[in-house]
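Please go over the structures that come below.
No value in this document is a laboratory result; all are computed from the given coordinates. Just so it is clear, the structure is predicted and the values come from calculations on it, not from any experiment. Cβ atoms are built from the backbone, for glycine too; each structure is taken alone.
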Structure 1
């Protein structure tokens, strides 16, 4: 007996798909094929079995390494680059690597995000809305065709944005699980929160700031944007590392956790990734470091410096251009009850702030590099 089920977005929600396949096997339905185009899974009725499924994405063929075969893994089905593995062992000690699957879903998530941003930013909806508002204010009749265009435009924007958000969120959950990038929380202690704007642009100063709180008995629990949450503990010796990587490898988080580091923050992207790590040590012990090689430390500092300097220059240029167009082109007072009159002071303050941050980035880099000499 054959039964078919359609699961549209299964390739993005890998964890739930594997659980679903295992549940089907417990009910006596065993996977025999997958149609990648119609998203249809075909099952054959048999004896109920307790099976663990593992989905892989591999462009180098579907040959199963002998080490995995010895651990009980076998091929259930393959279609193109997709491989469905099964294991009926009660205790599984070794799981197949899924680096290629993480990279595939990451690419899809980033590409869809770019497409959705481009679609929304180039949409004619704002122009149409301004046109209708102008017609209403002039007492003119609004065409029904324009209303339908607005409805369709809004529906299109919602659909594209929703799909992009869904793909990115499911990919991120899968990546966190596969790369062991979960944040290590602190279960007890009174919480306090501190705000630190643009902390990513001064990683060394942020590190010293965090270590100062540790000496006072406050350990960092997590970071959301510019809000740092601390837990009240005993005064501790905690070494923090604030890192920037152009591209995080799949083993990056697991490797450092095995070395005793606790992950306190990681940005949502593994490309251009910022992270904060913490490690306890005793007073008589050597202060731990991510790397004891000075050349490697210099490279890490230079990497973050280039990224932060580039972003600050871009923001200064963008704010300068916006300030110029709103000040010299507009024929009205600097401050006025208008959109431009409100924006000009804000742009000016933003420009001053990022000039200040630009100088701080340069000074911080000079001090950090000098300390390594």
Structure 2
């Protein structure tokens, strides 16, 4: 049994139901003989990875669905050995170098050099073989979180081995990508789906799953689907998880005002409570209590930058979007966000932001 996020994920570009113009452009790119490096960016849950894998299907056919996970070992300049997971098929690799922190340059230099220095050969003479390309695709997740050294190494790889490798960089924004990389890639923006797009997707899933609603009217269901989309900030992945959670709570989904309150995400509630605590009690003792909460969030694999971003938004909201407070909090959030990317102990920088926020709010 798989989650609806995976069960209903389109495998081909033709199966995508929104942003049709973008879909046609990607199909045209895949059909050309000169496939470029891509920088695919857009908000979380907009369907970036789904479109990338749909494009790979256009390039290579169903072979890209046969995935395996390999563990690669790298040695840093200080002779420290690091293990790194690589998701791959016969035609592509998917990596997240930013997981290695400041050692992401080692992954870029060693792994990509090994892949790119070998010419890809297709031994299949079958008429069914769709692969006509002699290059291998490498998908790099969280490209905007790569260090400047790693991005410089990436630029050299793109120049030297462009005959044997194509890079698809995935990021939420382009602000963290250096200009030389942007100039060597085709930028593809994937906007968040609209409320109507999400409502249509949820309506189709509800019919396939045979879900029951009360009241069972089209207007009530459409309003529920739009509310779920807004509650999930138009993040399609989160929307599907939220809708599946809602469907599992009872055989019939009761559509009323309180429906969405049943599917609040635990870690978001914890951060919201932390923000209220910071506003209410600006003391050293409360910083120590905040540290315990932050450790708990980090130990449950909530990314530090996600915690920082959510905490910032909650603090701004609690202060009624005051212009001066919003500006100061945002400036320091940006500072500590940069420090998170440069340092290794996330708790120090998150705790530093909490202390700074207390000073700003105490003025």
Structure 3
């Protein structure tokens, strides 16, 4: 699709053509006629905002001189900006009469063949300018209609996609409610029975931890099922979003020995607080899954306008259990950090452990 020249360039070209027309019919002995022709050329600068006034201002130049380009340009602009009507029909004979007559001594003989031919030629010239302007207007209107149709089609495709997503979410919600929630409920029940019937203190503590985590998982699943079923409605949070105050409870309830050092100010953005929490949560989950018996250290610091999250675990003392996993946890952490303008690194340590480090830019919000 060719790009249309800027309006200023088109206006400049129209004025230039009108001035060339004046120069071609220049007569130094008739200053009044030349002044009208020059004024008509300059008046074209108003043709987009005041198209009818511009045509009326250029019409005297046709009466007084042979420079007609300015008036034809004004008539074309008027036709391109106006709908067909009586005004355009009257403009054509007005131009033809002005072009056929000549002031200050007008002469128009309707019985003269030469006059009729001249009048017909002028009428055809003016009608051509009007038809060309109407053609441009029709093309512009058609382009707008095509754009509206395209936008309507895109909107319809979006609605269709949303409908498909809504059906998929509803199906996923049913699967989560009927399968996953049921299995997690069984885990919570069995863990509770083990907690009551076990005699060993470590076994009771482990069973209590499993039961508590199962109950928390069920609660999150209920919120998630509610959100999936409410797709297409008002935005709803899956759960009350975690903040820095929840990290201590997360560390204490993760099921492994942890050491937490947190030196973060109040007023950090909520997005940064959630990213810090999710980073610690994912790192502790990986430690529990892949490094049984290891201990973890959590360092949360704020220096030079950045929040630094560093979670390190020691080498495992027991063989890891074959637990299922999608291996997307660290990828999700890296993507979350990049979306917030930060970085994320991870890798094994020299002593056989593992380290996850996330750096996020964060300005403290000052509240009065």
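List of remarks:
- Among candidates 1, 2, 3, the computation of distance in nm of label points 7 Å out along Cα→Cβ at positions 37 and 317 that gave 10.5 used structure 3.
- Top of 1, 2, 3 by distance in nm of label points 7 Å out along Cα→Cβ at positions 45 and 205, largest first: 3
- Which of 1, 2, 3 leads on distance in nm of label points 7 Å out along Cα→Cβ at positions 285 and 349, largest value: 1
- Identity of the structure behind 20, 43, 32, 6, 0 (criterion: P(r) over Cα pairs in 20 Å bins from 0, in percent, calculated), options 1, 2, 3: 1
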